[in-house]
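Presented below are the structures under discussion, each in the form of structure tokens.
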Structure 1
Amino acid sequence: MHRDSIKRLVVRGPNWIGDAVMSEPALAAVRSLFPKAEITLLVKPPIAALLKGHPALNRIMLYEDRGDHAGLMGKWVLAGALRRQGFDLAILFQNAFEAALLAFLAGIPRRYGYATDGRGCLLSDPVAVPKREGGGHQVRYYHDLLRPLGAEGHSPAPRLFVSAQEELDLRQKLAQAGIAESDPVIGLNPGSSYGGAKRWLPERFAEVADRLASEWGWRVVIVGAKGEEALGRAIAERMQRASVVLSGQTSIRELMAAIHRCRLFITNDTGPMHMAAAFGVPVVAVFGPTDHLNTSPFGADHAVVRHPVECSPCLLRECPIDHRCMTGVTVERVYAAAVQQLQVSKLASSKCSDRRSEVSQASSLSACQLGPVSAQLKGVTVFLDRDGTLNLDTGYVKTVDELELLPGVAEAVAKLNKAGARVVVITNQSGIARGFLTTAVLETIHSRLRELLLAGGASLDAIYLCPHHPDDGCACRKPQSALVDRAVAEMGLDLSKAYMVGDQKRDMELAERIGARRVLVLTGPTSVEAKASLEADGLSLDYVAPGLSEAVDWVLVHAQRSASALAGRSLQSASGSVQSDFARH
């Protein structure tokens, strides 16, 4: 396809709010691929409201499936409207047969989309559905559709936009309910238009919100779609602390402004969950019957709480048995995840953001850049191995009872958290392929790992694992870099500021492959042998530590020195530039 020849194109967007948010990076990529084309988005009214004013779009056409475009005659009317626009290309984010049929009936010459739902014969440019091994995220699924057209790199995080007037209107509405502009707000989203199976228990939402409001002094706002008014009121009535119920009382745009106002959002797996993530609001998401690997809030600054059961993900709207995936999620776990997110939010809001370039502010700039360690390690990522680095390596940890943290691990990880570094576990878990344990059991083990760390004031930003057998030749088993590539795509990591800490040779080989600093700990059963083998192969190490505590201390010092040196160079460059400007004038 010669992209320059495309003058007018239409994008058929998804029908659901959450899918539309997850397709936003792909929508932005369409504009990058066709910078001179007139781009029209064809969507249902709620999605049109969601993406109103998006910078990638020239216009939005409404698909009134419950009005003018209902039934077969309505589809023919819509196809005629599309035909009159003279589109050169249709890009179909929606996977349904109907989307391809409409583009075909409209006579659009190039019809581009995934070959799903038996519609390949209607597409001029069918794209094979990518393999989604290891739970590929839906954001990447939409972005990958555009790769044959020239889209490159990793998908960025979704973005949404609200206007200053919309924010002002929301502030006034909350002020009338007693919430001042300076009051920090926690958002609660207890509903789900998909069905009852996705809803965590209302009384547990109420208890978590009450505890957070009492202990942190934050205000609670309950949101929800039309038809969820009673649910919102029921939760408010269960709470001891006052809350504001907006359930069923907002338009899409007003809901967006309300979510944007929040400092934390506690939610089921719903469209508003993805809205919050797109606004950069820290999310605590409760997952049950749906697949968290595909539709979790995109990015690292969010927490997913779930109770692994054999029948999940079932993707059913209503549970036919006892709803065990949701009843197993306790108040304590959601509360702990919320507290962790609040602490991160508080740390982030306290970091220095005043980085002015004027010479008159040079002293302020210097104080900011050379200040606390928490400001120094922004952008730093520490990749950690699991067995032999965080916990005792017993060969294969097959049950929760076998998981035992090594001494000082929680305290060491807590230091990284406090310093503002991202902490990501990269682990090979071939025990799954060997039949020693199931994925559900491994998730339980990792939940226990997080609980043990949380008890010591520490947390992990993410865990990425390879479940394959060593003989499979997969791209995700260390020292291959696919897991790191995935983390970079999902979390927006900067590998130029990365450290790899592990106890085995393959950990250091992975570090070499991705350009990270190499830190070997001697707490694994074969660490000494690994060190000798690396030296024999000529692979140098940046540091060798007796354990994780010493490794983290070295990382903190090294990262702070690197940041200070960079700040000094930046100040020197800024000063020289200003002196040069002064000389010219």
Structure 2
Amino acid sequence: MGLSDSKWVDTIGGLVKSGPSGVASKVNEKVDVFRVLAGTGVIKPARPDQLVKMGLALARWGFTPATGWGVGAARWPQEKALIDDFGSLTFTEIDEQSSAIATALADKGVKEGAAVGVLMRNTRWMLLTLSALAKVGADAVLLNTGFGAPQIADVCESEDAKAVIYDAEFDSLFDEAKDDMLYILGYVAEDEADVKGDKLTLQDLIETETKLGRPKHRSRQIILTSGTTGKPKGAPRSVEGPEPAAAFLSKIPLKARGTTVIAAPIFHAWGMAHLGLALMLSSTIVLSRKFDPENVLKQIQDTKASGLVAVPVMLQRMMELDESVREKYDTSSLKVVAVSGSAMPGDLATKFMDAFGDVIYSLYGSTEVAYATVASPKDLRDAPGTAGRLVMGTTIKLIDQESGEEVKQGEVGRIFVGNPFIFSGYTGGQDKDRMGDLVASGDVGRFDEEGRLFIEGRDDEMIVSGGENVFPAEVEDLISKMDGVREVAVIGVDDEKMGQRLAAYVVKDGKGSVDEDAIQSHVKENLARHKVPRDVHFIDELPRNATGKVVKKDLKDSDD
């Protein structure tokens, strides 16, 4: 009987449930994880020699990128693991090249437990670097490609980075090089030859003769908060088991050995999470250095990709393509468009699914809590704007900001999340608010009677206008659906009479006429009077960071 036989899993589950309740509960969780992974094709029979190689990779490197490539090399050695702007690589090629780079890094002084800054776009060099660091036992500090030199310097200092690996385009950010820091270039374009000079490159390092031990320190990825409201903070991530992957896959129907286009930046928690999923599934990963909406459609067509990983603004840019451009490409292979990273504006999900089919799976989470809920295509059709339903193994409590008590169904409260992948605190020693094993997501929300979560806004964005609590997100969502509006951000500003008032920053789409009176009248007709923006500013574009999030503090600065 094969491991993936669902009847066998059901039989085991039945036996467990008849046992002692405490043991049954724990083992039931494992059975659920097993059932999900078997259903995706991750767990299936393999030859004894393959099992030995897979077991050795897991024993040496744990649940890290290195193990993903090692398992793929054991089972599908000559099959394509990666397609990027420069061609393709097999599982064996990535496994061997990352081992060579790991050996070279160790030879040059990168020790177990050391922190290494990684400032790279989505290419093979990013994936090779992450795998190599895992084989050394070093931590990867994932630097945001939108950071300026001061932010990068701050992060490298606070994380005590001993080396930095970066694409040549970012060379100017390291003009003030430190003598005790190892600098290595990743991708170097043909017109960047002068940048290379005598600097080491990853291309040089893949010629190193491999000599690897078994690190005692389990490599972590240190994800940085976006820094949209202050200095970025490091949130370390290490995976100790398959539960996080199973939680995703219980809601998002990706399958083993599929092809996934990862358009979201891998330095971001969402891109990194899907890199982990793709490695668990031994998927073929498709990358491109920079996002181009038409190129994504071409990649889906050319590779017959079943999955696309994106952030909402990317879907928005794809929908802004002329319909004749979108229809040039056959995207019928697409089964899953996994979206996260920021709120889905207005009716974007519905419009996208009307064009590409019911394929959007929208995840709500954060750098700190990882995942909480997923909205399926049906959820997004039935209740536009929902953040979806609880993911397997996750608990959410909504807490009243004043009383500290759990709110009733339908009422708004601060969101506290618990799951096996909750972060343990920032690397600098700070922490998010906690309630027992649950961590604050930073948002407020409510559950409807169907158990779907709705996000009302950031808990630190709520303003009090004339004695009334107002969350800007509700107003943003309403305005974004108006004809003539491409996107909008709403913030609170000081007001002598009301305490605070709302100000809206609107980007027109050029397809309709909209003015201040129309926006204010529309909000007044649909929401309470105290939610009407007193100020409406029309701007060319919203300030965004490299992951597509709106940087609202920049709007506040411009309003001062």
Given that mean count of other Cβ atoms within 10 Å over residues 163-170, derived from a single structure, equals 13.8, which label among 1, 2 identifies that structure? 1
Comparing distance in nm of label points 7 Å out along Cα→Cβ at positions 115 and 483 across 1, 2, which is largest? 2
Out of 1, 2, which one gives 7.3 for distance in nm of label points 7 Å out along Cα→Cβ at positions 107 and 395 as computed from the coordinates? 1
Re helix-only ellipticity at 222 nm (-39500 (n - 2.57) for each DSSP H run of 4 or more, over all residues; to 500): value -10000 computed from one entry in 1, 2; matching entry is structure 2
Output 0.99 (Cα Rg over 2.2 N^0.38 Å, calculated) maps, among 1, 2, to structure 2
Assuming 11.6 is mean projected area of the Cα convex hull in nm², for residues 91-282 alone as calculated from a single structure, say which of 1, 2 it is. 2
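Read-outs: derived from the displayed coordinates by stated rules, not from any lab. Because the structure is predicted, anything quoted here is derived from the model rather than measured. Cβ atoms are built from the backbone, for glycine too; each structure is taken alone.
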